[in-house]
Structure I
Amino acid sequence: MKKILLLGGSAQQIVAIETAKRLGYYTVLCDYLPDNPGQNYADKFFLVSTTDKEAVLEVAQREKIDGILAYASDPAAPTAAYVAEKMHLPGSPYAAVETLCEKDKFRKFLKEHGFFTPNAKGYDNIDEAFLDLKNGAYRFPVIVKPVDSSGSKGVDRIDTIDEAYPKLKNALQFSRNKKVIVEEFVEKLGYQIAGDGLSIDGKLAFRCFANDHFNPNCVNPFVPISASFPYNMPDEIHNKIHSEIQRLISLLDMRTSTYNFDIRIDKDCNVYLMEVAPRDGGNYIPQIIDHAVGINLVECSVRAAMGDSLPAVTITSPKGFWSYYAVHSLSDGVLEKIEIAPWAQKHIVENHIIKEPGDKISAFTGANTTLGILIMQFESMEKMLDMMDHSEKWIRVVLR
């Protein structure tokens, strides 16, 4: 039986383990959390950090794996590429994956190759970043991010020099490599673009774009609370975005891989590739895409990692209107209940709420603080956008 090593065993990553087992592979799991639920599904479990490249390589060599996958995990994607390259397993070049996963390297690459990208620079010294901001190296507002975190943790907007230092310091604490990036804010036309894609032998064979939704009342208002499909722009915008992603994939010599997108277009419809992460999206985005277009990107990821042939895929428009909604709290506390209006419940197709009454919960500051995910379906674009933009009309998190 061929072996696959999976990096990460959170509740949202269990689907990759189950898919690998359904396809007939022996599943080995690495995760640094001793209480991760994935270990109850994998055939074998190692308590090893998915960002420790050498430790994961040691496990991979000992287990004589045939493929490795970091499903829906930015931090683990470079580890998977590193191990695959060392062991001559299927995958894209480690240097390319690292470029996509480290925000400062990504911005530099985009600039060098003539993509639209904001003025940006990485810093391992926040005093230097502060001086550059003070001395006019950037036009306010700017965004500060850890270069290597995921789930929008540590991301913040800086509008004046007076608020710069504490926000730089906060972003730094979320970086494993103790490095941040400062970049000028890109004003967007319409919604920020989310979604997933798939390249096969370097060709962008599939992509499905969505509208990103945010809650301005959250402690971290830069964490998406929803992605709704399809993206509400005309085909020519979809095609223009596709062309820029393909150019990036070709320049990096990416091979067969799934991707998660964060993209903006400006008032002139210029495409800004904010993030092109070489992995499936979190928050059940692949499952939504499967509902909407009938393409199972989880299976594609597993098969790609194992070097097996993929099912035929084509770019098709979603059938109907679909979204995820990240159930979240605006403050810390103990959960009493989650109230969903009766009229809204008919839109819920799958309920993946993981918190129960009596659980201690945190304010929504990143994907790791969600109370769970709802997969939803709607009869119209108008209804979907209204409910995702105004979730206070139909859902309420009540604390004790």
Structure II
Amino acid sequence: MKLNTRWMPLLTTSFLGVFNENYFKLLIIGIGVKWMVDDPGNHSLIVAVASGLLFVSYIFFSPLAGRLAKTMYKKDILKWAVVIQFPVYLLGCVGFYLENMPIVLICIFLIGLISTLYGPAKYGLIRDIGGNEGISFGTGTLEMLTFFGNILGPMCGSFIADNYNFWLLSGILMSVSVLGYFFVVRLKVKETEPLKNVTETINPYKFMIHSYKWAGTYTGMNLIVLGLSLFWTIDAVLQMNLFVHCPDVLKMSNTGMSIVMTIALFGIGLGSYLAGVISKGKVELLLTPIGGIGMSICFLIMILLKPADVVVFSALTFFIAMFSGIFMVPLSSYLQAKIEGRRQSDMIAYSNFTTFVLLFSASVLFGIISNQLGSYAVFIFLLIVVVAISFVLIRFVPEIRSRIKEVIGIK
């Protein structure tokens, strides 16, 4: 599957959206906290709130996002999302000009809400653009660009935060927003007709219960969703732990820590892309246990060696991240391939909901483990999670188990 003009509008729009989200969040963390100089105790609170507000919408509005992707044309959802983002970012520029924390925090919440609402539509368009044979390629490439956006957005935000210039800050923010509209209007895709008279609940609790039961009608689907959600959780906890481990254990500067973070995100992006390419137009579930084994080995080496050398530590971090990308793409592709039509949006919304519930729970556990036992204990925790979910997927998902038997020649 080759990257062609059919894919470019979706992939570029997604990348620009991720870039701007992370750029804006870093600006709040890097610049906004300076507005609170008279009350230093609020610094950590602002960092936590700015990060949390970007994602909290996934817990409460994922059911609504799933319904929208069923009852509207998915390309229209993306177009409206990009259009609505423009005045939100404009308001954010006003907030930075006035140095008004409530305004910029409201904006980061609205940005997260918009991302939540167009998430299922964005992923649902992959099949519409590339067909069944394009699912693995489209998913891998989309995830790769997502992580590149996660890299470049904060890097650009860090530069602006250290060399503050309001007009440059605003120019980048609004230019990327306008560029997103330039690409999204070029999205051409033939979709199935939206559904009518959709009555499924948008209540988060009821949605979770209903989705769990519905996913249970597909053998192993709830475990696939769990595996996909745990990927994002592992990624998030790994990043949080790097924020602690790099300065406290390796005695690295903020610049050095940001380099390690970039290496990790680049590894995930590369692993995601490689998984999409290796799959060769099909869903290759064998890659998931390979990714799990690779992560487990690298975590074990890191725990046993406790590398003090930054190069060795960075290399292990890179390979952990790369194998995590390889682990994730087949699960995401399987979810999209197994659920056809507009119901796919419900499954993506269910996956998003599960992911951010786990993210919240893992954040609490991270705080407890890190404070009480140290950063190496967090790596041990992540190793246990990876080994456990890899075993469960191999043992209880028939398609993964049968693929392994096929490769090693067991009937």
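Every read-out reported here was derived from the displayed coordinates using simple, explicitly stated rules and does not represent laboratory data. Keep in mind that this is a model prediction, so the values were computed, not measured. Cβ atoms are built from the backbone, for glycine too; each structure is taken alone.
Points to keep in mind about this one:
- Ranking I, II by relative contact order in percent (Cα under 8 Å, 6 or more apart), the structure that comes out highest: II
- Label whose coordinates, when distance in nm of label points 7 Å out along Cα→Cβ at positions 54 and 374 is calculated, return 3.1 (choices I, II): II
- Parent structure of the calculated result -28500, given that helix-only ellipticity at 222 nm (-39500 (n - 2.57) for each DSSP H run of 4 or more, over all residues; to 500) is the read-out and I, II the choices: II
- Read-out FRET efficiency 1/(1 + (r/R0)^6) of positions 94 and 294 (r between Cβ atoms, R0 = 35 Å, to 0.05), computed value 0.60, structure in I, II: I
- Comparing distance in nm of label points 7 Å out along Cα→Cβ at positions 190 and 206 across structures I, II, the highest figure comes from II.
- Mean count of other Cβ atoms within 10 Å over residues 6-13 from the coordinates reads 20.2; which among I, II: II
- Source structure of the calculated read-out (Rg and Dmax of the Cα atoms in Å, 20.8, 70) within I, II: II.
- Per FRET efficiency 1/(1 + (r/R0)^6) of positions 174 and 350 (r between Cβ atoms, R0 = 35 Å, to 0.05), the highest-valued of structures I, II: I
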